[in-house]
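Peer 1: So, here's a batch of structures to check.
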Structure P
Amino acid sequence: MQTDPFETLADPKRRLIIDALRHGERQVNDIVQVAGIHQSGVSRHLRILHEAGFVTVRPDGQRRLYALKPEPFQEFEAWLAGYRQLWEARLDRFGAALEKRQHSKEPKA
């Protein structure tokens, strides 16, 4: 089942889990402590994140270690790049207009 990555990350609890995994691999109990979500909820959200391609799972004996996959975030970055160019151009024009306005209000000597 293909899911929309924005729908996957729309859930605030999944974003908490993503934040908990930013600094490397963690097991479910570590994520429970960091994210403040019950173990069953963390497991359910990790399954959704795994199915959507955001996390990997690595067996380590009895434990399962979860980590972020960089590819989906790189895809977000590429998608946002076009919008960043749009906003940067607008901000540049806004900055130029402010500067022009500020110079026009300066008293002439």
Structure Q
Amino acid sequence: MKIYHNPRCSKSRQTLALLKEKGVDPEVVLYLDTPPSESELKRVLKLLGMNAVDLLRKNESIYKEQFKGQDHSDDEWIRIMVANPKLIERPIVVHKKRATIGRPPENILSIL
């Protein structure tokens, strides 16, 4: 199991705590320090069943200042998110061939 984690985010911390409470010791990916590759992000999106634009954090200042109102393909949004990992919604938990976003943290229970 893997969690794309931002320790400064309360939902991310709560999701990690819930995993540990359930006896899971996931691989923790500090995605702001080590952004996923384009292929990794494509795989995660496929597991989530989402388009790239749906994974964007549209309330981030970088989105509002640089990307709001722009129309990009999935591949372009993926490249933008890899270059600007703050734009990636968090936390994301991947387990085998399933993934979910831990907002709310209880969402992860569906893939355990």
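Each value in this text was obtained by applying a stated rule to the coordinates, not by laboratory testing. For clarity, every value in this text was computed on a predicted model and none was experimentally measured. Cβ atoms are built from the backbone, for glycine too; each structure is taken alone.
Peer 1: A value of -22000 was computed for helix-only ellipticity at 222 nm (-39500 (n - 2.57) for each DSSP H run of 4 or more, over all residues; to 500); which of P, Q is the source structure?
Peer 2: P
Peer 1: Give the label, chosen from P, Q, of the structure having the highest value of FRET efficiency 1/(1 + (r/R0)^6) of positions 39 and 79 (r between Cβ atoms, R0 = 25 Å, to 0.05).
Peer 2: Top value of FRET efficiency 1/(1 + (r/R0)^6) of positions 39 and 79 (r between Cβ atoms, R0 = 25 Å, to 0.05) goes to structure Q.
Peer 1: Can you tell which of P, Q yields 24, 15, 12 when semi-axes √(5λ) of the Cα gyration tensor in Å is derived from it?
Peer 2: Only one of P, Q returns 24, 15, 12 for semi-axes √(5λ) of the Cα gyration tensor in Å, namely Q.
Peer 1: For structures P, Q, calculate distance in nm of label points 7 Å out along Cα→Cβ at positions 7 and 63 and state which one comes out highest.
Peer 2: P
Peer 1: Out of P, Q, which has the highest value for relative contact order in percent (Cα under 8 Å, 6 or more apart)? Don't skip to the end; give the middle numbers.
Peer 2: Numbers: P: 22; Q: 36.
Structure Q gives the largest value of relative contact order in percent (Cα under 8 Å, 6 or more apart) among P, Q.
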